[in-house]
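The data blocks that follow each hold one structure.
Derivation of every value follows stated rules applied to the coordinates shown; laboratory data play no part. Please read these numbers as outputs of a predicted model, since none were measured by experiment. Cβ atoms are built from the backbone, for glycine too; each structure is taken alone.
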Structure I
């Protein structure tokens, strides 16, 4: 992307926001349901309690089914179970089978680290690449995906690596940007791997492949799809238009892709300044919801099958500076027909509102002005939010009003969403990884 020097001087806030594309999740065995399963229904392994095995959790939508979480704010805030050194980077946390996995950068290298989820004790660490440097923030960005005994990671410069989740042994690696003659995204490669059956898929953004799929066991390239630049979102498997399909939010469009073949089923132009399409698309009763910051806005798409392709219309749209929701780098949470999201004002500016929107109509239900930049997940009828000020905020998820249970400063600046496993909330910043007890007493 080409910009003036003066624009770059004011770029840090925007770039930092764009870098937040990564998000987090923990360690268990299940990433995304196979194509044969209905989107939105967890794969068998994801049904096991305490799984947060990939970006945005079991269903890749930021929602956990865990019950019995805090109803009242403990004195002094939730109990810190453990706190351990981490490292630089914006990768999220993945939790599975008693392990917490993430990507960090230190000692001039990018590492995959595995911790004991109960104690924070280091289980193993494996270097996957040299340190990644970027003027808008150093270190890896993407969140690991854990499936069975494998974990898949994507480095800051775009190396895809498969490891054994038990001991960190490298199983195979690929360099899709080199393979496809692609160019690294300006703010780094941020696609959190998506696993569907025996394929692992990442967004690369090369002219010969926006998406690329590899065989999970051999690392052999299976297919490529699209020609758009990467953007900073991660692909997801959704049931939209009556069909289970990969939805990829690229730098300039949204693509629907057949999971087994890589055939592009449809393309919807969606251009945002600096290719900063970051949030993950959501399925709302078979329709597709998209949102972006940079004053772009939101739209709900209706996809109707037409021969072997799709016809796309807008059920509702809200674009521009007065949009009801401009998701800068946070994927909104869909609960009971309402979207809870961070609405960023202007071009990656400092003002962000917490907003609740009727998903069917696009009408705003309520808003907390100047809530602050942050990220969020949901569980047990509550929103668990982290802010860039290092706060953990817990509120009831109600479309009637904002009902905050409490907040406490628990870490330093962070952009990652929390991860939830067995009543423990896992957070990280650029220095530490922490575990908090959020179970109901």
Structure II
């Protein structure tokens, strides 16, 4: 009697049970922490996450007013302005990198494409989750899905669907790494076949919702200080997401190379300088386009009449100090192949994006209000908690999955059917003919 015949109906074969047990043991081992726990970063970020959990308990128990300074006149504050409006720009490197690698076939950027996709996926998951925290009625977040007052003419409806579909596309793009981690070769081949479609969908969705976030403010013209409002806000948001995302790639790559040195492959270390120089060139070009748009908007709108006083100085600081200067530094980094200048420029460019997005959404929003919005300390703690949790998950994944290290040997194996001339029986037929 065979093994299958000996099993009772509904009872799994011993081989299947053994495979499940091996998988469970593997997952339990992977869930264990690696490295020392009581490091300065772990202690500080752990306390911040714990404080965030307590604050969110009060938020969901007693409402937004218990933990934030939001009002009916200023319903959008730090959580939307930084976590969503700014954070999504930082995640723009994912769609730019997959476009460079999978569409333009620039293979020199391939060593960093997977970690960039992971960073973008986690950014959208955590920032979309942070969006729920800022809703007065969090349960209404499912309205765009279930059809309860769809709001088909609303920009927010489009942005919500773009967010959901992009997170699915990014998950599919990253899924081959999960299959490699689990050793599922057949599943990995299936998921890899879906990657190109996910890439095309992800690029399209990213361009739509990056500009869509800017389109949200087209209806707020009377509420925004004129220096930060124009009909080109959607295009400016889209263009700025290119150099914002790539600047985050440069900064994150620099940190990952040091923190995850043991996990990174030789190709990753060897190609860092070339990658940073190439990205500096792209950042410089996109920042020049952004400055050109800003200049056209400024001249066409005759905004020089608003340049007197503090708002004019603040506008110049943002555009000259944190756009023009890092653009020049990126040009020098590219021409001189100086990675240190590229890193400095990336930090300045990211700070400029924070200034711009917070100016549009918070600082320059309703500048003449009788009571100006200032975020509470609890809003700041929750923002830091979201960032800390994202870093913890990112670190866990990189330390276990093939994100920075070399691809497994079985992935590079080519299993092709032998040709007619290679099969013994067909070889005889070929000779006879």
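Of the structures labelled I, II, which one yields 16 when relative contact order in percent (Cα under 8 Å, 6 or more apart) is computed from its coordinates? Before the final figure, lay out the partial values.
On the way: I: 16; II: 25.
Computing relative contact order in percent (Cα under 8 Å, 6 or more apart) on every structure in I, II gives 16 only for I.
One of I, II was used to calculate helix-only ellipticity at 222 nm (-39500 (n - 2.57) for each DSSP H run of 4 or more, over all residues; to 500), giving -1000; which? The partial results should precede the final answer.
Working: I: -1000; II: -20500.
Source structure: I.
Once mean count of other Cβ atoms within 10 Å over residues 135-142 is calculated for every structure in I, II, which label goes with the largest value?
Working: I: 23.2; II: 11.5.
Between I, II, the highest calculated value is found for I.
Could you figure out which one of I, II the value 61 for percent of Cα pairs over 20 Å apart, for residues 55-254 alone was computed from? Present the calculation step by step, with values, prior to reporting the outcome.
Numbers: I: 57; II: 61.
Of the options listed, only II reproduces it.
For structures I, II, which has the highest computed value of mean count of other Cβ atoms within 10 Å over residues 183-190?
On the way: I: 23.9; II: 13.9.
Greatest value across I, II: structure I.
Given a computed value of 90, 55, 48 for Cα extents along the principal axes in Å, which structure among I, II does it belong to? All intermediate terms of the calculation are to be shown ahead of the outcome.
On the way: I: 58, 50, 49; II: 90, 55, 48.
The structure behind it is II.
Consider the structures I, II: one of them gives 14.3 for Kirkwood radius over Cα pairs in Å, for residues 95-174 alone as calculated from the coordinates. Say which. Intermediate values should be presented prior to the final figure.
On the way: I: 12.6; II: 14.3.
This value belongs to structure II.
Identify the structure, out of I, II, from whose coordinates distance in nm of label points 7 Å out along Cα→Cβ at positions 295 and 351 was calculated to give 2.4. Intermediate results must be reported in sequence, preceding the final value.
Values: I: 1.2; II: 2.4.
Going through each structure in turn, the value belongs to II.
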